[in-house]
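**Student:** Just below sit the structures, each encoded as structure tokens.
Read the figures in this text as sums done on the coordinates, not as results from a lab. Remember, it's a predicted structure, so these values are computed and weren't measured experimentally. Cβ atoms are built from the backbone, for glycine too; each structure is taken alone.
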Structure P
Amino acid sequence: MKKKSYLSLYFLSLLFMTVALLPACKKNNEGSSNPPVITSVRSYVASPNDTVLTSAVAKGQWVVITGQNLKSATRIEFDGVSASFNSALLAENSAVVQIPQITFSTIDTSKLYTLRVTTTGGATSFAFKLGPPAPAIYAISDVFANPGDSVYLFGANLVLVQHLIYGGTNIPKFNSSLHGDSLGFLMPALTPTKLVTVTTKAGIALDTINAKPIIYGISYVNPKLGDSVYVYGTYLKTVRSISFGGTAITNFTEGPHGAYVKFSAPDENSYSSGPVTIVTSYGTVSTVNKVNTQNSDKVGLLGDFEWGDNFGFGWGQFEHLTGEWEYPQFNGPMGKDHSQFMVIDCPKDNPVLAGGASVYIPLGNSNTGNHWVPVANIADPPANWALQFDISVAQPWKGGTLYIRTELGGDKYVARYEPWKIPNSNVTKAFITKGWETVIIPLSAFKSTVNELGDGVSITQISDLLGPTGANSYNMTLKNFGSSSIETGFYAAIDNIRCVKIK
């Protein structure tokens, strides 16, 4: 009896131990009680390209995290940023997940270059160098900013910045934009070199402070002695010399931020018809178009309002052929015209143009002896050539469109001149000049009709306007596209109409 009792107790204890062990074994197999282990990160592609990754650029790619006890993952983080994942893609020894979109300017840098997996059994971190691409610098906002002024480097991946050196000077304080497309700082007092260096976690970007001058336009290409002349552009600073039609300009003033250079015009008889050339410490720039075009220059001339082949006057109802002797009010400190010119007074009897009304301004003959564009240049891009004329607006002008058309193009393609409109805005301001100034309208500005004349698509070839020979007659029309009367009349003088090469 004693032996039987012993055996019964032995088998009963063994049964209890077996039952107790069963749940524990099952739990261990599911990986829910042991912490996760990460051994590598691999490319999520077919073998043999599923290589082990030690680093990556964050661009939303899929990867495979390999290790142990990964099936019960509740959170997966790259550089501290949570990734969304599908639990069906989790296994004990692997987890397929997409790297999340990361804004590196906002992350906790203490978590940079770490992969962290949290499961129901714990959490673990793994060193994985995930970051942005190498930085790049595209442009500098203002190389001529004064010490203490705000300056911006524009580029890409300008985040996680460790060091910034501008012009050889270390910049201790700087701020990256949210997406790393700009880096702001204050202009230092000293820039002994032209080198810019940005060092980030991802690499180094090098650039040179380059302020090669650019000329956009000239206030008046036919100035008389003493007229104030402005040459507009970018980086017109540290100017060493100016040549105006071959004559050296030794006395000039640089505008703020290099936006212009101004000076008094020399005697028009002292220089030839030629380009403007400006030399700065950063480079040289010359215009393609010429100044002093009234001085025996007949190339591309369409109308000079002088008696002869290029008369250009159409004897319209609101046109008047005259000169400074009769209308001195059109001359001013910004430009004088001592020749004949055309005065447009639209309309004389009623100083404002009614809604939908227009005034036709005929302009001379076709000037077939002087083409807009030489036949050899008909295939040039339209942006390479421009309609150029001198204008003086003696009374404020606000409202109404002066549009230009050729006989061939008709109203299919026209160019609009509306200087009372502020570019890139809905703001308008009455326009008036202080004497004569030059207008340049690229032939690419001749556009088709969408809602109104000239507000559609640019011409694709010069022959759309001028035909195969480059010679065609042209006219102007003052048009009110609105339904109500414009605010002012149009009282202006025009001279020296021609087509010029600008590129």
Structure Q
Amino acid sequence: MKTTMNVKHVLLVGLCLCGTAAMAQPTLKQAGKYAQTITPADLKKHLTIVASAEMEGRETATPGEYKAAAYIIEQMKAIGLQPGNNGQWTQSYNVYRDSLTEASLEVNGSKLNLYKDFSATTANYNSHMSFGEVVYVNMEDSLWKNNKVDVSGRLVLVRMKAPAAGAGGRGFFGGPAMVVGQLQAKGAAAVLVLGDRINDGKEPVMSGMTVVKDPARQGINFFSVSDAAAAQLLGADAATEKGGKLQSKNIKASVHFSYHEKQITLVSNNILGFLEGTDKKDEFLVVTGHYDHIGRRGDIINYGADDDGSGTVSVLELAEAFVKAKAEGKGPRRSILFMTVSGEEKGLWGSAHYGNNPVYPLEKTTANLNIDMIGRTDTVYESKKDSALYVYLVGEDKLSSDLPGVSVLANKNLKMVLDGRYNDPLDKSRIYFRSDHYNFAKHGVPILFYFDGIHRDYHRPTDTVDKIEFELMAKRAQLVFLTAWEIANRNEMLKRDKPLPATALTR
């Protein structure tokens, strides 16, 4: 009897020990082996394809996007991920492309020539308007800055200020749309924009704003007009205005315009690859990068190697490293969604669609790690050879007090410079709001955004694979992997003990 009981006791202890060993938690020390599988050679292999001429700049809802999506899905299958949207690899959403059918503009009885004297953007809506007065607005003068110019219900003439060198543009965050948005907020009925390019009688290659997310958008109509056309409104003040010295004023003039377009429905896709966790599989970590870019303009391709080909291929490499770990019995405790989103350059459309239609509960999503541009050195660091091993971290001290400690731990052996200069939501660059992490943060999900800064080829055809610093890029991707490993294997989800920055609430 006593002997039998001892055998049972030994067997029970043995079984407990075996069970404990089977459930041993993956440690950050073990992660280093798998982080090293993220190599410059593998990143280059993928990026050479994603940022190739064949992908045509990957503009949202174009053949280029669809080609890139097919490649990403093919690679996710090969890696060993599972389809992440209820058996599907894609999460689709509608977008809309406008096609101009007719536009006319008449000033003081003189009909202007489309694409020579003025151009029309397909951000407009079908309308016919007449005005007997124009408000000229100088956004640099004291009258405008002190809110002494009434534009409510009126036609506005305004000069588009040239962007600073190297500033680039980013969807609705810059360009004429921003100026028009400010005037719309003041109640303007329509806008004539000076200083934008007119194509000397030729129909332009359409810009990246020709696809819209909301077919019933409530904007105001605007036309770009040449200096010669504007002179018919300004008269003797034309030279003073061109010199930037004309004050805001009302101008008596007769202006009539009409605009008509047709609209077609297109489809864009987020790509979702899923790796199931172990004992915490009903909690989730989401790793994102946007695979769209700004496409082609005629024969000129904007390759988007850094923006955001670098993030896209890093997501693939992170996924492969985690799958290898799982195959060796060290898979993540939490499930991980590896998602490449579309529509970022148009206004964060893909991530917004996921945030509003999450496949996995956001309240069970411990964090979003977003990778957008990690392959280059920016203008700040290019002269700092001794500290070029850097990455900008955005959002780590927002929403969760746990995140800063995780970043420091993950960086212990890599010893990268973790630069937080863009972390302030009040920073004039507004980086906190300008990539897909924002559509998780606004739903309360803690986020970390990895970013290399603004370089000289940002949003230009020269953002090409040959400019990528793959050794540096691999180190940054390894940092994201180690951070993901720690977050996916913690005992508890990240705390949500900090509010969304107040400035974000107005967005």
Structure R
Amino acid sequence: MDTIVEMKHITKRFPGIIANNDVSFSLRKGEIHALLGENGAGKSTLMSILFGMYQADEGEIYIRGKPVHIANPYTATKLGIGMVHQHFKLVHNLTVTENIILGMEPRKSFGRIDMASAQKNIEALSTRYGLAVDPSAKIEDITVGMQQRVEILKMLYRNADILIFDEPTAVLTPQEISELMHIMRRLIEEGKSIILITHKLKEIKMAADRCTILRRGAVIGTVQVADTSEEQMAEMMVGRTVSFKVPKKPSEPTDIILKIRNLCVKNNKQLLAIKNLNLDVKRGEIFCVAGIDGNGQSELIEALTGLRKIESGTIELNGKQIQSAPIRERTLTGLGHIPEDRHKYGLVLDFNMAENMILQTYFNEPLSKHGILNAEAIHRHSQDLMEQFDVRSSLGALSIGRSLSGGNQQKAIIAREIYRSPQLLIAAQPTRGLDIGAIEYIHRCLVAERDKGHAILLFSLEMEEVLNLADTIAVIYEGEIAGIVNADTTNENELGLMMSGSQKGVVPDYE
């Protein structure tokens, strides 16, 4: 089999850290090659070098056997390399067609954009590769799964035959993940070659031919996926045996800590996203709200945490109505929050990590006294938390928030919230972007909080996480609860049917 990409002895340094240390990697024509590693292992950095977003300090790159210098993404595109980023690069108020042709618009007389020709080309591409999209729909009006199809079509429109997928399933439903795996196989049959960056071992086993494992910037090995178990790959990735199922005893729920009654919340378009929703969450349980992305989860989280005004209804925490309370008051009443958007709500990206780790506790002793911050106590507190949760950064607590990898930013937020040990912790996509070792640790922490008699309100798009971690599962569909089930007696198929609106479950009568 011909080698289409060869990266030899790649080294990339950032201040205080070696992101890639003498890494060699190859991609064969017509294969799916997975790139696996912990957060901060150097996977995205290596692929960013291949796509021209970074330049290697040392090493060589060969494309189709010829040495190349990839100065920028434009050069990469001309070489037939395309990349679907973890956070999609789409303009939300433009249409599907406008996003796909952006920067490569077909022209007709007098420099006018030939939109009819572009739309025809996109329809032909989407039919050929089984990527059904509506060319005239606006990005803001289509699902996340459809947005990903648009990103893939952007690559194909530019004639890419080396396709890089960076954590492509992070925000997809189980059905969309199956569709994506089918699309990848279709692309391979059409002569494309794919590099798949992922933390998900099940997907590697489902889709990949070979897998290269990175640990702390260095290659641990490349394996044939068919001959290697998930357990073996996990151990190579983190350097120890990893448990795939969190050990937990049956929950022992007690009294109700969160009571939601007849809650109505509007979305940004002023349409009702949450419709007369009722829920009870008890102390001593992990209560999960599961559903396909965009069914009201974000609006519900924002209403509970004080980030969005409600239209009507009540939210009672610890016997106290908080629907009109400011955020500080909710926090002091016993609410914790791991937000789904870590950049927008979780961190102040231009603060250092010492400052980020005290955002909700800076006014308490010993972090401050009489309104004056104690810099030494703050640094020590933050450094201890970062070490306990294995938050890796070049300068420790002095590192600027935006300099950490996405996974390490997430671990920092989780460390800050779990340290406070709130009576109700709202955990929204708590392990998004985390490697299997970090997921195992976070799950153990959440179960430990539950076992203290606290409540966890979990919002997750990961079916495996929902079934592994939750005690009770409420499925949300179009802003309403479609059914509430016990995690021990349900399965992926039943949840999937409720999530898609094909089936209704049991919903208790609320007083």
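**Student:** 6.5 is what came out when distance in nm of label points 7 Å out along Cα→Cβ at positions 117 and 277 was calculated for one structure; which of P, Q, R is it?
**Tutor:** The read-out comes from structure Q.
**Student:** Now for a separate question. Who wins on relative contact order in percent (Cα under 8 Å, 6 or more apart) among P, Q, R, i.e. which is largest?
**Tutor:** Q
**Student:** Can you say which of P, Q, R returns -0.30, -0.54 when log10 I(q)/I(0) by the Debye sum over Cα atoms at q = 0.06, 0.08 Å⁻¹ is computed?
**Tutor:** R
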